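Any read-out appearing in this document is the output of simple, stated calculations on the displayed coordinates, not a laboratory observation. Computed from a prediction, not measured in an experiment: that's the story for all the values here. Cβ atoms are built from the backbone, for glycine too; each structure is taken alone.
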Structure P
Amino acid sequence: MEIREFETLESTNIYCGLLDLGKVEEFTVIWAHEQTAGIGQRGNKWESEQGKNLTFSIVLHPVFLSAGDQYRLTKTLALGVSDWLQRKGVEATIKWPNDIYVGRRKICGILTENRIATTYESAICGIGLNINQSLFPKELSAAVSLSQLTGKEYDLRQSLEEIVGAISHRYDQLHKTPETIDDDYIARLLNLGKRAIYLYRGEEIGATIEGVNQFGHLQLVTDKGEHIECAMKEIELLLK
């Protein structure tokens, strides 16, 4: 593992995208203490207080995966981060597709950018994890940090090394027994088997998560008994 540390970057994912990834060793980590244009899911900006949290990207070369199995890498990353949080005494769950929640509050976001030609070549795995931030803006009222949950302060470099180690362990599992990643991900999924309210095609519906298919589509059964499968931008959990 090589860690390249920066005081400020526009975005660690953007920085990685400018590299010749074929010449970058696997598990190279790009870590920025501040991102001026951090990228989140659904085109959102990732907000993080400078020097308080972890914002980093990992370069991976999952050439052993088929293009159709790329969502398994997303599962692997989410499991690795949630494993580490659980070791810190925090009961973390995965909010589909790959946000990490504690209760109804978000502690981590993950954004994976895949490089696929005829085969799976590389992946840029961006992670934003709230570690020591104590106050969040009003518009981020659902955010929470590890320090808020435990009452402790954490060394950022040590935490980063531990998190990458936890992801590496899950990555080995992905390589050796990929089907077990599917089972572990489902077992840790927020609201699995529980009714919740979602925004689906502009309408609020009640539905229960049944699982996630091979391509990462969320599988639910609605209150009316209809079985639906949804891609990321087709449905949103309403945290009421």
Structure Q
Amino acid sequence: MKIGVQFYTLRNQCTTLEGLETSMKRVADMGYEHIQLSGVCAYEAEWMAEKLRETGLSCDITHYSYDKIVSETDATIAFHDTIGCKWIGIGSNPKGITPEGLAIMEREAHEAMKKISASGHKFMYHNHHMELARFDGRTFLDLLCDTFTPEECGVTLDTYWIQAGGGDPAWWLRRLKGRVDCIHFKDMVYSPADKGVRMAPIGKGNMNYDEILRACGDADVQYAFIEQDNCYEEDPFDCLKQSYDFFKSRGFF
């Protein structure tokens, strides 16, 4: 399994092309080789392909526009071909985390998923805690997997949000084997200042990452991207370095 950076962590540093380029260089200098592009400024595919070559980084997955995936599927595939990116993701279902919203997604996006799969790419769905809401005893994540085959729709399982929704990340990783090519890592810690939970660099919180890593091996996870939606008063680059050091100590770099 390879460890990378979800650039949503650095979105406030990537509001311009200059900031995006600088952030890519800083991430590469830190020792990371893989990224997910999400939440950053607009960029041309050719420009990004050049910057990836210059930094030695590989973009392996995106969070892309649902509307473009549905209505401009061929262009979406071509865009990802240009930047050398296999997995094409969305951050949630914009039609709603309900059976009704899933039915709309199936009607609108199913053919695009099939075309993406036939092209050698794969559509990926990212969860939050809402996907563990239950409808007649079954979670939305269950219903999603009932609706689409593993070839049509993978799951970028976010281990933090699974735990936040009351689930066991390791259990879900093993259950979704065949769909979890790419996943998200972040840690969870109780904050006395917030009187509630906070996101934290990996190894600085209370999630059972020893078991999560074992489950990643069992589930054949290929890439795990570190994402910290909120770094609070800390520098996000410092947070990414702390997570890098955690994984380096365990032989991933």
### Query
Here mean count of other Cβ atoms within 10 Å over residues 63-70 was calculated and came to 16.9; which of the structures P, Q was it taken from?
Q
### Structures P, Q, by distance in nm of label points 7 Å out along Cα→Cβ at positions 7 and 223: label with the highest value
P
### Summary
Candidates P, Q; helix-only ellipticity at 222 nm (-39500 (n - 2.57) for each DSSP H run of 4 or more, over all residues; to 500) computed = -12500; producing structure is Q
